[in-house]
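What follows is a set of structures to go through.
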Structure 1
Amino acid sequence: MIDYPRIFWNEEGKEKCVRWRSENGTPPPKKLVIADDHLKGEDAYRFACEGTALLWRGDFQNARQLLQALARRIDKKARKIKNTPMMAADSFHLNRQFKLHRARILGMLLLPFEQGHRIPLRRAPDVANACSEVYGLAAEPYIASLRGLQGIIGAYEWRKKGVEIPTLPARIHPYYGVFSPVRGEYVCLVNETPLPKVIQSKSVAFDIGTGTGVLAAILAQRGINRIVATDQDTRAIQCANENISRLGFSKVVEVVVADLFPQGRASLIVCNPPWLPARPSSPLEHAIFDPDSRMLQGYLKGLAEHLESDGEGWLILSDLAEHFGLRTREELLASINGAGLKILGKIDTKPHHPRVSDTNDPLHQARAAEVTSLWRLAVI
């Protein structure tokens, strides 16, 4: 059971204290004032910028409108970032700082929750099912941010609806906090790349950092007899198991908790690590940012020990980090060579997600030039 921290405040002359919940790891605010429908947007923005949180006691839908008003004020600064000429690396870091600032300000609008995840506000929706999937049971009141709640509700809808994967017989249903395979180009790469010949005699594959289990499912769909999918995150393990079971691959795919590699060897070892070597600002960003390329380096260094003779390691990696100036191609090649590996081939594809064509994105130039690759690696 998670021991959530507590948040303290004074209301109507009484000291109050309840649990504080934040899935992105934000600590409880130290200053808090009560807010309702009479609060003006400019005053709310001033409070938030000063580090004072707003505990909402008014109409729920008005709180949503206030959050939108705060976002509009913050986003005026985004246009300044976009219109300022700078190097790609500077643009990346400045954009990240802006997003952190935006998240901090928007995270200052708080909601009260009662037992059972009930929000005691006028026109508040029923969010019990969505919150239960993330927090579990709520045996006592707590406080959380409206922005955090919106993320939970969005993830809940994604989980119900699922993500269509053209090469699979059913949708993949991502859990909250587990990277969703909405960028299908890397899935297509794994589905279309010719399997190593040794698979015919030793039909075993590893999927390192499986997440939703989508790549393990693709490998099972391609006829590999045994696949071991690994992850360290509890939600990812549960998510992958559920998806693998729904797709009917439970007899072929085993999902295990492991730091990168499971025991033994495989003819094919696939890994789609986080693509950007930067420090995540919250637990939810670990699927995007890989500090000091730890997972990438760990995968490369462990391949030789876990690959069968004539086996292949498939590294799925975007070159976005190169366009942002976070890693050079020479550094990547040096890491591959330093791990005692050779490159058998590289298959490239262009991403087709909406950001590629979004000219309002401050990082549009880098995104438009991005290439996603599957590197076929073998032991020297």
Structure 2
Amino acid sequence: MIVNESVLSLGISLITLFFAGLLATKINQSLTAVFIVVGMILQNFFPVTIITEFLATLGVIFMLFMFGLEFSVGSFFHNQRRIFLVGAYDLIFNFPLGILIGWVLGYDLIGCLLLGGIVYVTSSVIVAKSIIDLERSANPETECILNILIFEDMFIATFLAFIVGIGHYGHIDAKGALFVILKTTGFFAFYIILSKTSKKLIDWIVDVEHTDLFVILILSIIVLSAGAAAKIGLSEAIGAFLAGLLLSETRQRQRISEAIKPFQQFSTAIFFVAFGMSVDYKHVIYLIPMGIFIFIISSFSKVMGGYFIGKRYLLSKKACLRLGFSLIPRGEFSIILAGAVAMNNNMPYSLKSLAGVYVLLSAILGSIIMKEYEWVIKWFVEKKDDEIKQIKENI
């Protein structure tokens, strides 16, 4: 009976997602934000079921796997200096801001670190899709944007492994932190070394002609890797990310992406719904002003950081501002971190709700800003140029 009810609630969730997603595409809005809202609405009709929780977990695993699959270890090492420099500037401008906000709000160190990550990381999915849809791939700032996204994804993947590992202790101390760092470093190093030294062997293993068997093999690699990470006290998502990293250098990369993408899209949508269902909208209204305030100051920090990075690389004023505005949208990784907050009963309730409000605002407003910032930049640059011209004329 319980299973039947779970299946029915899943079916209702899926058909609701379809119509909500159809509406979102009509108004050119982020599916991420819409799916979260759907979850917040559906919590009035049924609770999160065991099937929904399982699919939501798979959503995180497949999402991180696809990130790893799109990432090239060779490309990273080839451009590591540039990626590290732009990424470090972005990190310095934005990560401490979230920690400071958490401290002001009275959260403990783990809560502050989680809020730091949520506020810091840009949505690779929203930004990359917007660059393609708005035909900005050839813009001079686009390379910098992509390098920043690569750094952020790598940093947050490592940070997620660390924060989940620390979560097993319930607090941060020098011994526990060092142990988690060593585990995380060793786990990453194992996969990276394996990807660099065993490319031919991995290619041979995944070169399976039969489609059904090929899909089963790839799924087994993903799940086993995720399970191995969980076994040593890290996040399942990190194991999946590293599995994607391992397979990203193979000749079957495109075939793997095509095979896994339907699983990823389906389970990721369920993850967003499950996250929305964990956010109690009845209490959220009181946190909206704080969420808006954090969104405004974190957006300002992203724009200023992007402008500074652009100036370091001799971009024009317009390109610098485009770079900064392009970093505003938050999405998938912020939601994963917010999900870690929502699923941890030791976290303060206000942090759980605040994370939900902030992510929702960032996904909606960030994607709108990404599409509409050109007129703001044009007005700002032209106004500055006019002021400079007037000053020169007065002199």
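Of structures 1, 2, which gives -28000 when helix-only ellipticity at 222 nm (-39500 (n - 2.57) for each DSSP H run of 4 or more, over all residues; to 500) is computed from the coordinates?
Details: 1: -11000; 2: -28000.
Answer for the origin of the read-out: 2.
State the single structure among 1, 2 that was used to calculate mean projected area of the Cα convex hull in nm², giving 19.9.
The read-out comes from structure 1.
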Checklist line | Of the structures 1, 2, the one that 13 was derived from, the read-out being relative contact order in percent (Cα under 8 Å, 6 or more apart) | finding: 1
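Out of 1, 2, choose the structure whose coordinates give Cα Rg over 2.2 N^0.38 Å, for residues 19-130 alone equal to 1.36 when calculated.
2
Computed from the coordinates by the stated procedures, all read-outs in this text should not be read as laboratory data. The model shown is predicted, which means the values in this text are computed figures rather than measured ones.
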